[in-house]
Structure I
Amino acid sequence: MTLAVIMAGGRGERFWPKSRQNRPKQFLRLIGDKTMLQRTVGRVEKFLTAENIYIITAENHREIVRRQVPQIPPENIILEPCGRDTAAAIGLAAVIVRQKDAAGTMIVLPADHYIADEERFAAIVKGAVEAAEKGHAVTIGIQPNRPETGFGYIVQGRFYQKFAGIPSFHVERFTEKPNRQQALAFLESGCCFWNSGIFVWKAGLIRRLIAEHLPPLAEGLEKLEAALGTEGYPRVLQDVYSRLPRISIDYGVMEKTEEVLMLPGDFGWDDVGSWTALESYKDKDSDGNILEGEGVLVDTKNTMVQASDKIVATLGVHDLIVVENERSILICHKQKAQELKKVINALQENGYKEIL
């Protein structure tokens, strides 16, 4: 059986002030009239039924998930009592998937990415599933089109074989976010791909890899598995989960695993990781401005304005992001859009936690 696990636990801090702790990025309508979570579930439903789709999210997001994707069975919403990064989330999901099907194949994907060609996405995932069913750990890489410093990279190794008509390659290595000079070199090499964060493997295989590379996490997962289905499970989850190691699946497992396959994903992928990443999906005026909401942009160039319930006026500015939402206003130079966490930290330190 093939099952999808959609990771919807991120905080989406780089989209403040639209994104808040109770409504992070994956629950926002950033592109079009559907939220990022709704888009992700919709594309997976092209090849899986809702009964075989799981969503892992924070406890306090249970109700927003149920409202946005009511077709997902309530028992398929996996709740994390606290955030422990992707290795723990995927490990917990593997425990639950194995209860449904001990030999199940897991498609793991983030809830907050944009994919343009959903038919091509489905075809490549089909190839990845075929590879995973033959015992491989599989990831999907994205051909870069710019020297991006905000993504991890995958270095492509030798060709392996085709699965469902899709070529696969050995992964030579994973490498984390580079500086600009390294990113330029990766782009020019032609053999480096962005790490999409999409993985496919047997649930049993990822459990074995976690046991091999992250023994403390494996020990905690064994306790959770033993308690699953019992009255004591909620208590054990609360007790065990907060003490699991906080580490990503990339650092903790994938970088240490020798036999990983990569399928190139040419389906128009974007992690939509910042306000500036939205620009290519929005209509611009003749001066390169984007205005969503009410306002006027005078002698203004290359500026994005999003207003919720106030009229915004700009004069004589350029290359800015201006977002007004729920008692908060962000004014940010586009070159600093990736550093929005500095603002989040400053607001916390100065007693403004209620608006985060």
Structure II
Amino acid sequence: MMAAKKEGVTYEEIVRAVRAGNYAPVYYLMGEESYYIDKVSEYIVDSALKEEERDFNLTVCYGADVTADEVINAAKRFPMMAERQVVLVREAQNLQGKERLSYYLEHPQPTTVLVLCHKHGVLDRRKKLAADIQKKGVLFESKKLYDSQLPGFVQSYLRRKGVAMEPGAVMMVCECVGNDLSRLSGELDKLLLALPEGEKRIRAAFVESHVGISKDFNNFELVAALVAKDVLKVNRIVKYFNDNPKNFSLQLTLSVVFGFFSNLMVAYYAPQRTEEGIADWVELPRWQVARNIIPAMRNYSGVKVLQIIEKLRETDAKSKGLGNVSTSPGELLKELAYFILH
């Protein structure tokens, strides 16, 4: 059996333990990011049971359709012609009376692996059940990744597949798809399937042609143009967005621009204003600091950046209808770009 884990257990730690054959009697997988909840539960099922064992030893139920007592009764059963059984509870956030699981955890069935998947929320850590799960099994919280963590996720995901992606292409994918890891991994899988046989590096042009990103008119290029204060290029991109509303999400653009200027604001407080010092302080790749952050520090004062961040918040509010009833998303972006550049 797998030893009890602290609440800060990671996805990688769970996978390593399961791969070694060390199973906990219970896994409570919870959080806002469904990707890791799905991945962990799938990995446990795939590792714990052979294909031919699943007909009799895999029980899948949904929290809204069963009671906690029914889950406990299923968990207390013995496996049939197998070393163990798996009881998988999806949508465990809807399971009524789940606190009764504490009684089961006093003497869990050693041949059962009980997996509960609680998405879009967390178990109240102040309650006895959370403490009992941590004591006897694994309490795992899957948190949303920050935008700054997405490039690392993309690179790690592709590295496991034996493929690299050039930095510019990584940023394009992250900015286009956002931090929905299920969708992001799906887009990466599509790129891998389309990659020519023998090719081990994904370039920006390949991403443009397969993810539907314009080479010259995207959020990545907009930020670069704002950094350089290239008025002509900024206006061309804004016009393109305005003329192609199906290819333009103001919310996504605001998120990308806000993320950049927020990082820029943090960079002003770096103890060391070197490329390496700023990269460590802001927690960004050095190439990104060299390409955008340091040039922007030359073109924008700290006071101006504070004003830009305030303007971004104002634009976001207007885009959601607060104090605005008629201005289109394209016009809002045009006003914002003018403010940033002047």
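Looking across I, II, the calculation of helix-only ellipticity at 222 nm (-39500 (n - 2.57) for each DSSP H run of 4 or more, over all residues; to 500) that yields -16000 traces back to II.
Given 0.15 as the derived value for FRET efficiency 1/(1 + (r/R0)^6) of positions 188 and 268 (r between Cβ atoms, R0 = 25 Å, to 0.05), which of the supplied structures I, II does it correspond to? Write out the running numbers ahead of the final one.
Numbers: I: 0.70; II: 0.15.
Computing FRET efficiency 1/(1 + (r/R0)^6) of positions 188 and 268 (r between Cβ atoms, R0 = 25 Å, to 0.05) on every structure in I, II gives 0.15 only for II.
Tell me which of I, II gives 67 when you compute percent of Cα pairs over 20 Å apart, for residues 172-307 alone. Matching structure: I.
Suppose distance in nm of label points 7 Å out along Cα→Cβ at positions 36 and 300 works out to 2.4; of I, II, which structure was it derived from? Kindly include the intermediate steps, with their values, before the conclusion.
Details: I: 2.4; II: 3.0.
Checking each candidate, the match is I.
For the read-out relative contact order in percent (Cα under 8 Å, 6 or more apart), a value of 20 was computed from one structure; give its label from I, II.
On the way: I: 20; II: 15.
Structure I accounts for this read-out.
From which structure (I, II) was Rg and Dmax of the Cα atoms in Å calculated, if the value obtained is 24.4, 74?
Working: I: 20.9, 65; II: 24.4, 74.
Label of the originating structure: II.
Once distance in nm of label points 7 Å out along Cα→Cβ at positions 44 and 84 is calculated for all of I, II, which comes out largest? Mind dumping the intermediate values first?
Numbers: I: 2.1; II: 0.9.
The structure with the largest value is I.
Taking FRET efficiency 1/(1 + (r/R0)^6) of positions 68 and 220 (r between Cβ atoms, R0 = 30 Å, to 0.05) for each of I, II, which is largest? Walk me through the numbers before you get to the answer.
Details: I: 0.50; II: 0.05.
Looking at the calculated values, the largest one is I.
Values quoted throughout were computed directly from the atomic coordinates according to the rules given, and no laboratory measurement underlies them. Here the structure is a predicted model, which is why all the values come from computation and not from measurement. Cβ atoms are built from the backbone, for glycine too; each structure is taken alone.
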